[in-house]
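Quick note: the coordinates plus some simple rules give every number you see, no bench work behind them. This one's a predicted model, so the numbers in the text were calculated from it and none came from an experiment. Cβ atoms are built from the backbone, for glycine too; each structure is taken alone.
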Structure I
Amino acid sequence: MKPLEKRGGELQLVLSEQIDMIILIVFLNTSLMNIRELQYLVTLADVKHFGRAAEACFVSQPTLSTQIKKLEEELGVQLVERAPRKVMLTDIGAEIVDRARLVLRDVDQIKEVARQTRDPEAGTLRLGIFPTLGPYLLPHVVPGINQRYPRLELLLFEEKTEDLIRMLREGRLDAAILALPLEDEGLHVEPLFEEPFVLAVPQSHQLDKARHLEIDDLRDHTVLLLEDGHCLRDQALEVCQMASANERAGFRATSLETLRQMVAASVGITLLPVLAVKPPVAMPASIHLKAFDQPMPKRALGMVWRRSSAVGKFLQEFAAPFKDLPESLLSP
C-alpha cells in the first residue's frame, strides 16, 4: 500500500487505492443485491435524476434511493451529492461508476458465454454503424441476415465513429462497422470490403465534361465536406490533400443528404461513397456522377469487436454476409 498523503490537513488514502479496496469489498460480498445496486448507481449516473433512474430500472424512486444509500453504507463512502433539483457524483463516486460499468459488462459477458454455448444464433446482437454508411449498406445485407439467423434480434445503433468506439469499449455494443485503419490493441478488426468514391457535380460543371477523371483533376477546385466528427470528412480531406483541392470555406454539412442537395442546387461538388448512389437511393437529375480512373479513391471498411468478447467466434461468422456483397454494388 502506498504511504498516506496529507491533503487539507487530513490524512487520506490515495484515491486509486481507495477504489481498489472498495471494488475488492464489492467482489468479496457479491450477491444479486450487490449487482442490482451497481446497476442502479450506473443508471443514476447516466440520467442524473432519481425519478428517471427509478423509472429506467422499473422500481419506485424510494426503492432506488434506499438501495443507493445502502451501497454507500456498505462501502463507507458517499457516492452521490443530493440536491433538490440536481444529482451529482462525488469524485470517488464517478470513479466507482466507471469500475461498475466494467463489472456489469463482465456479468453480461458471463451470461452471453452461457447463452452462446446453448444456442449461438439466438439472442440479441448490438451492432453499431456510422451515418454515412448505415442507410446505404444495411438494406442490402439485413434481409439476408434475418433469413440466415431467424432467431437473432439485431439491434442497430447509428453514431459517429468516436462514439461507437467508446460504446464498444464500455460493452454497450457487441460489434461495429467502422472505417479502417483502426489501431486499438483491445479490438479485433475483421476487414470487410473497400468502397470507392465518386465525384458528384452539378450539370454544366467544368468537371462534368471530362471523359476520364483522375484525382489530380480536383486540383484547385473547392469541395463540399461534412462537419467534424464524421469519418467521411477525414477520408474526403485525405483525397483533397492528394489532389491539392480545397474545402469550401464557410460550409460544413451535417449529413450526406445535405451534401447531395447542395450539389443539386449547384452550390459545389463533393465526394460520395458509391453505396450512397446505388438504388434504392434516388439521385436528383441535376446531379451527375463521375467515376475516377485507376487508382480510384476509396475507403476500407471492417467489422470490429472486443478481443475479449464472448461472441467473437459467432461474429467471425456473422461478418461473412458483409464480405459477400455483389460486385455491382461496389462498382462505380
Structure II
Amino acid sequence: MMRIGIDLGGTKIEIIALDDQGSIRLRRRITAPRNDYAATLQAITGLVNAAEGELACPATVGIAIPGAVSPASGLIKNANSTWLNGRPLQQDLEQALQRPLRLANDANCFAVSEAHDGAAAGHALVFGVILGTGTGGGIVWHGQPVIGRNAIAGEWGHNPLPGPTPDELPGPRCYCGRHGCIETWLSGPGLARDHQRHGGDGALDAAQIAWCAAQGDALAEATLGRYEQRLARALASVINMLDPDSIVLGGGVSNIERLYVNVPRLWSQHVFSDRITTPLVRHLHGDSSGVRGAAWLWTADHRPSHCQDAAVTIHHD
C-alpha cells in the first residue's frame, strides 16, 4: 500500500509517499502559491499526479491544512492562509483527483505522526503540541485524530492561560481578538516578547534566549523560568481533562531540552492526582511530522489497487 501525504503551508507545499513500513519512497517540496486558491489546487493536483506517475502506483492522499473543514458548511475555516477560508477545498481536490481525500489540521497531523511511529508510538491517547510561530494542539486516539463536533478538538492555544498571576492579566492581545490566550504566552514570539517586556534584548528569539540562559544570563534564565511555569500550568489543564498516555512537543521551542525535565516537575502542583506519570517527550520526526501524519490519516483498511514496486526517489530543492 502506498500513502501520499501533503503538508499545505503558507510558504511551501510538501509531498511525501510512504510504504506500509513507513519508509519514504518519494519526497518533494515546492513554493506555495500565495493568495491564489486556483493555483493552490493546481499545485497540489500536479504534485499528486507526478508522484503517482513516478511511483507507478495509485495511492491514498491525506492533506495537512492550516485550518479545519467546517462540519456545518464543508468549507475551510480558521486558516491563517486566508485565501483558503470559505473555500470547498476538499470537494474541489476530490473532483480534480477523482478519489476521496482526508484533510486534517496540521497540528492533528503532527500528533498522528508521532503517535503512529514517532515519540509516542504504542500509546493510545496522545496530545501533540506545536510550540512555534503559534501554539497548536492535536488529540489522537488509537492512531486517528479526534476532530470534534465543531472541528476544533485540540485547539488548546486559544484557551486562556490557566491560573494567571496578577502581572499576567489581562495578558497580551491575541490575533483572535481575545487577551491572554495560551498562544500569546507559549509561542516562540510570545516567549521573545516576554523576555523583552522584562528588560531583555528584544532581538533575541527563543533559541537564543535559551542559549543565553545556559551561559548564566540572569534575565534569560528568569524568562525561561516564567515560560516553564506557564507551560506547566497549561499542560496540567490538559492532563486534568484528557489524562493522555503521552504529551509530545514539536515546533522550534520544543528544542529547548530543559523543558522536558523542569515542566513535569512543575506541573505536579496543578494536576488533580496523587501521582503523575505522564511522559513529556520531544518529537521524533521534527519538521517531517506534519506531512508524515497526513499520509497516515489513511489506515491499512483503506487500500488502493495493486501497485508495482518503485525505487526510492528523494528530491530536495
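I have -0.65, -0.72, -1.10 for log10 I(q)/I(0) by the Debye sum over Cα atoms at q = 0.16, 0.17, 0.23 Å⁻¹, for residues 190-277 alone, calculated from one of the structures I, II. Which structure is it?
Source structure for this number: II.
Among the shown structures I, II, from which was the value 1.3 of distance in nm of label points 7 Å out along Cα→Cβ at positions 182 and 206 calculated?
For distance in nm of label points 7 Å out along Cα→Cβ at positions 182 and 206, the value 1.3 is produced by structure II.
If distance in nm of label points 7 Å out along Cα→Cβ at positions 38 and 294 is computed to be 2.3, which of I, II is the source?
II
Given that Cα Rg over 2.2 N^0.38 Å, derived from a single structure, equals 1.26, which label among I, II identifies that structure?
I
From I, II, which structure was relative contact order in percent (Cα under 8 Å, 6 or more apart) = 25 calculated on?
Computed on structure II.
Identify the structure, out of I, II, from whose coordinates helix-only ellipticity at 222 nm (-39500 (n - 2.57) for each DSSP H run of 4 or more, over all residues; to 500) was calculated to give -10000.
The value was obtained from structure II.
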